[in-house]
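Multiple structures follow.
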Structure P
């Protein structure tokens with residue numbers, strides 16, 4: 001039910017976009033690796049099951065926000081389609097399996113339907129390290145008769161996934177690997193730091209060039225997952241849209257600098273607090289233009305939330321999506337709520353309206369679901385969102401947190417809507 005002003009505090013857990021890759025990195029070291037600040041989300045369970053099928057023992061203590069992964073000496077190396085199709089991040093086992101086993105059979109991934117995200121850079125980079133890579137019967141098959149060998153790799157685009165795959169493959173390769181034009185997201189820094197703690201030799205972390213000197217083996221560690229900047233940003237937008245007052249804890253505002261600057265331009269008051277930041281909104285937001293770019297630019301994962309913000313803002317804004325060509329698919333659902341949004345290629349023109357009205361809509365990916373939920377918070381009447389399993393994949397305790405902040409949200413089984 002729309003119309004409630006959100007206020008209070010919310011504590012963000014570890015980043016979905018990091019923890020799944022950290023779980024894969026644990027494969028590089030025999031023994032037990034423990035990850036803390038693990039979010040209680042569906043994707044963690046999917047990754048845990050994938051690791052179990054590879055031969056690991058995985059304990060997920062959701063109450064304690066930790067995962068323990070015990071990696072055996074001998075691993076299986078096939079990641080089956082029934083799991084990989086549910087979560088694109090499953091591809092991140094490719095690098096560590098190749099490094100540990102000399103082989104990896106990983107089904108071509110599924111996940112969010114937000115556009116094509118090819119694996120060309122993963123494949124080209126692994127070949128530079130001496131691997132043979134083929135695509136057979138829906139599986140990416142990588143093999144290496146001997147230990148991988150360091151090389152020089154240039155990424156055509158600072159791809160997060162390719163950076164992660166190649167770093168994890170290179171840390172135990174013979175010699176030195178130099179990877180240029182790498183992604184610089186906080187999640188990349190997080191996985192590099194964990195690998196360094198495990199014994200890897202990586203220089204240039206946080207810059208566009210990584211130099212990796214291969215080591216013979218790595219050791220298991222205890223590692224704290226970096227906080228989820230996208231979840232933190234979602235709550236910041238929620239405060240701005242509902243004229244609310246939300247304090248976001250366990251979050252580094254430096255990881256959200258561009259997005260928070262946009263909220264300042266929209267009229268929000270933002271202040272730093274110990275272990276986080278506070279967002280207060282006193283009046284109707286002003287429309288803000290957004291252009292998504294690789295980090296440290298504006299994150300594509302906050303684009304749907306900002307389109308929702310602009311849909312009720314004063315004025316008009318142009319949103320440009322440079323990373324995923326199908327990320328505007330959710331706009332047609334937002335229009336069902338009364339939003340005035342016109343798309344043309346990778347641009348969306350949003351004209352703010354004083355009021356949205358509740359309607360049934362469907363989430364098509366994680367962030368689209370979050371954006372529709374935020375729109376529902378400010379729409380008159382009742383908004384029903386189908387496909388909320390997408391939201392479950394990226395947001396821990398989403399509905400309880402909303403209700404604690406003053407929203408009126410209820411989760412029901414879809415069948416009961418028609419009885």
Structure Q
């Protein structure tokens with residue numbers, strides 16, 4: 001009889017009078033403390049003219065504050081004690097994080113709060129950092145594996161923020177003014193749009209006390225929300241971008257479901273069985289049996305009001321159409337669902353990865369923070385494990401038939417091809 005998993009650490013939550021939400025999870029066996037400050041600010045909040053502003057804004061918070069006017073004075077607070085400091089921008093949120101040894105968690109939290117409350121936004125910093133972002137955009141465009149994913153987003157969600165590159169374009173970023181960035185901060189970086197999550201060898205009370213000390217006088221109005229996704233996709237659709245590359249880069253997507261959908265756990269298990277391990281269907285068929293690719297994988301991505309089932313791979317251009325046909329054949333087989341044994345294998349894989357991920361304090365801090373910000377509630381690891389356990393064979397078949405439909409299918413290809421016709425034929429099922 002299998003052993004029961006040790007329960008994951010529980011989280012606690014306090015909402016300050018200002019609206020700032022503080023979540024903690026005590027992990028007494030680690031000497032690391034991880035902290036993340038999340039804001040409801042991302043590329044979906046931006047107009048076309050402001051595309052890339054959230055990402056540029058994230059960069060600028062590291063350039064200096066009144067207390068620490070030079071970037072080095074910010075980074076050395078954390079890195080000087082062996083810790084890490086960074087940030088990321090996504091479609092629906094932006095997060096700033098630090099991971100430090102337990103004795104230095106107060107300094108780590110202090111520098112994060114200082115960055116978000118007291119940025120200088122000096123004109124010369126803005127212009128210099130725009131150049132840095134330009135290089136980031138160029139690097140992404142020069143990478144076929146990154147470029148193909150951008151094309152797929154544009155194809156699946158045309159003419160709307162969901163289909164744009166999070167970093168924007170050189171033109172949109174170059175045109176953003178200092179005043180536009182300040183206005184953005186005033187609208188989105190406000191207490192009720194802020195979630196602070198801290199995990200490690202700490203107590204809830206001490207973190208709440210520190211946040212009150214650093215943010216007790218903070219106020220602000222209600223933030224803007226982003227527009228819902230527009231269902232304007234008509235598939236199947238293909239877009240090919242010519243590049244003189246040694247590999248053909250493929251990114252295939254099916255419009256999926258949101259992170260609130262009751263079938264979300266069934267879709268995650270379907271994706272796990274389909275292409276998330278070396279024993280998955282795609283890996284076995286595409287790599288092991290046919291030698292078509294070194295790497296091929298699937299993923300189920302979910303947002304507030306939309307999502308996608310994705311497949312990515314790099315293959316020999318001469319066999320690219322064959323690879324697409326094989327992927328489609330394997331997708332069609334999923335319409336019959338998964339046998340009980342295969343479902344059980346996907347279930348244990350997904351639960352195991354979840355539990356192992358929660359061994360890391362930063363993963364826990366990010367998980368509880370993102371869930372609180374995006375969903376307004378946090379599912380514990382035990383609850384997620386229970387949800388995976390409830391998925392039945394019929395549930396997987398139902399979600400497969402909801403998602404795997406020709407009119408929901410898109411394919412992006414980057415490689416030495418001038419025409420999309422053969423790829424379009426390969427998508428038919």
Structure R
């Protein structure tokens with residue numbers, strides 16, 4: 001079994017370049033590349049484990065994938081596509097559902113298995129379906145597959161019940177080739193959406209409103225293959241900032257934008273972490289134990305749910321008591337039992353957790369339940385007496401290109417092992 005072994009050390013120090021956001025942005029842009037016959041190049045794409053799944057999904061559809069450098073890939077969607085995404089691949093990763101919109105727009109039909117992914121709560125596809133139906137698609141779900149067909153997509157006004165990132169992405173990629181104007185209201189505002197809009201615009205789409213809750217899309221006749229660099233990973237950057245808050249020290253992160261982490265930085269500053277913008281990223285310093293504050297997750301620009309597990313790990317060693325409320329997913333506190341094995345004082349009921357900070361945690365063998373929960377346990381190991389073993393490292397590798405390497409570059413005592 002693959003694991004991380006973490007030992008306590010001194011304060012963190014050094015400079016790290018943040019990886020590209022492969023998991024939350026790059027994977028979706030790989031799916032969008034299906035819209036354009038030709039060779040699309042995506043740069044700043046470090047190889048997280050989920051990337052292999054999407055590569056295989058695209059290959060099964062008929063696209064060719066080639067690496068031209070360790071972080072730059074070419075997607076050739078020149079030939080005829082077979083718009084079917086098989087269960088054995090889609091069931092391994094929820095982002096696979098993002099091929100639905102591009103396939104429907106380009107081919108007029110798609111057959112995609114119901115997606116899998118981390119078990120962090122219900123993430124239904126109703127908004128995807130209603131939006132695509134508004135554009136003129138006919139959808140059905142049978143035998144575990146989504147089947148969608150259309151003679152031609154046409155622009156429509158779509159109001160999302162919730163600013164869902166996945167639904168916004170699928171509707172964007174479907175509507176760029178629809179006839180007429182599409183308006184998506186209550187759209188997601190995450191930086192990943194703006195990055196996708198930037199790619200689609202380069203490909204020839206006409207989109208206004210990126211970064212706002214209303215998107216206007218004027219359909220075009222065709223899309224073209226382009227070169228695009230994926231945005232820096234704000235979740236990796238937030239993880240490293242919280243590692244500094246837990247272990248103390250003085251770190252610099254390059255290749256990240258403050259505007260993408262604004263609410264996280266606001267909350268960390270309230271806790272006592274010093275954070276300053278630099279010409280190419282962020283500088284952070286923690287020279288004392290941080291103070292507990294209450295947190296509630298919300299869609300962007302609020303405090304993102306992906307940061308919540310690492311924030312709980314940070315609060316577990318902060319001074320005072322905090323209440324953490326999870327407003328996005330209904331099963332995200334599953335990692336609390338593992339954190340409690342390390343001596344954390346966390347009481348969870350439903351969507352709320354009370355975290356009473358302790359001066360020091362105690363090392364223990366623990367198990368990563370999903371990507372961010374696993375990262376939280378690694379960070380907790382920085383503040384634990386003894387040797388912490390985080391089992392099922394493969395969950396963490398799905399979302400981080402090299403979490404251990406980044407932490408080691410900052411002076412942490414962490415290694416990857418096979419047991």
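List of remarks:
- Which of P, Q, R yields 1.08 [Cα Rg over 2.2 N^0.38 Å, for residues 225-408 alone, calculated]: Q
- Each of structures P, Q, R was scored by distance in nm of label points 7 Å out along Cα→Cβ at positions 265 and 313; the highest score is held by Q.
Any read-out appearing in this document is the output of simple, stated calculations on the displayed coordinates, not a laboratory observation. Worth saying up front: this structure is predicted, and the values here are computed from it rather than measured. Cβ atoms are built from the backbone, for glycine too; each structure is taken alone.
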